[in-house]
Structure 1
Amino acid sequence: MNTVCQICAADPMAHSFKKVAEKRGTIVYYSKPSQAKRYDDTDGILAHVDKTMALNQGKKWVCIIDCDGFDAKFTLEIKTGMGILDLLLNKYMDTMVEVKVINPTIYVSGLMKVMTTMVSEETLSKITILDDRPYSILQFI
């Protein structure tokens, strides 16, 4: 049972952000926005991510963002994406090791171009976009 997020406790498919592994003291988080039933629940998603990240207690972390299936309807939820970006960069950046974006769609590529104008070079150096072939989360845990 998910005790971090009451919405996900009732429906585990409501949001998509979870800890999937811990390797050599680094926590691995996974998100696949296209699988979230409540992808438009900005406040709920931000609370879910914040509470989940707070549990890492200062440990280093990596986040895998699987963009398979990310289509136009998700680009309309820019407020959610910007909120997550703000939360991670302003509250949890000091322990971030890397964000890996796998299986990006054309919509994700466009959003990433916009994002590059809004974040520092240091942050950009920690973001890896893997678009050379299909990837599975199993490759990273």
Structure 2
Amino acid sequence: MKDAILALARALFWGSVIGGGPFLLLTVPVVLADIGQAPVGVALLAMFMPILIAGAVTAPAIILLGLPLTALLAHLRRETPGLYITAGFGLGLVIPIGIVLYLGGDWSGAFLSIPGAAAGAAAAGTWGNWREKVADTRPEPAAAL
């Protein structure tokens, strides 16, 4: 169980970093340009806000969509990293669009599907690779009589 939690944490970390990381190219210079205007804690929070936002989307997606998908794929004995990556990419592509539209935005927010797809693929790939490693240790199901 401990290993599964660590694997989920790794998946969340990589999904958040890959999804939010490119936006640090915007936030870090802006915060550094105004250094001294805000307390250090506020500046650091503003600097790394893209990663926190990506994590706030990635974590529920992992729990609400990724874990049920894992249960289904494990039951069907169809777990492969490639299948996880494909599912993560696809879900990461549509979730940001759904969130933007739900919040009353328009299609101009659709560009967020690009980092969303990258985050989904990274998180799912990390999880899928771990699942593949532990697949060898799982017992085979009992044969039907």
Structure 3
Amino acid sequence: MNTNARAFRFVLVALGAISAFVALNVAFGGLETLGWQGPTEYFHVSDADAFLIRDSHARFYGGVYAGIAAFLILASTDPRKYRQSLAFTFVLIFLGGLARLTQMNPDVVFGPDLFVSTLVELAGMPALLLWLAKATAVPRRTPDAVAS
């Protein structure tokens, strides 16, 4: 395995591990989170029934993202085998980054607390798509290799 492919696999594991950390924080903590990313007292519940419904949705999304994280780690074992699914996953994460923009508050989306996440989602995912193509490309056979 060449250095490029090895580095790509490492990035997949790192991205999967970081994603798992964030996802499990929400999957098991809901809207209040488990506090792994800082203080959790940032809202007041004024409608307990509505809160429980939205909290359930947040836990669901956290679970879905935990599944994506697990897939990234699994796919690191054989990126060529998982090439199409990885490409689709990168597109999904990119779309999530685009969805952040609907908040219409660039000071938050591109602010210090979200800058790295936004950068990974909007620039990193297209870069990973290109890297995936290169890292999983089938080596070309030269005429000399065919003759031997």
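Between structures 1, 2, 3, the calculation of relative contact order in percent (Cα under 8 Å, 6 or more apart) yields its largest number for 2. Upon calculation of helix-only ellipticity at 222 nm (-39500 (n - 2.57) for each DSSP H run of 4 or more, over all residues; to 500) from the atomic coordinates, which of the structures 1, 2, 3 produces -23500? Computing helix-only ellipticity at 222 nm (-39500 (n - 2.57) for each DSSP H run of 4 or more, over all residues; to 500) on every structure in 1, 2, 3 gives -23500 only for 2.
Throughout, read-outs are computed from the coordinates displayed, never taken from laboratory work. Not measured: the values here are computed from a predicted model.
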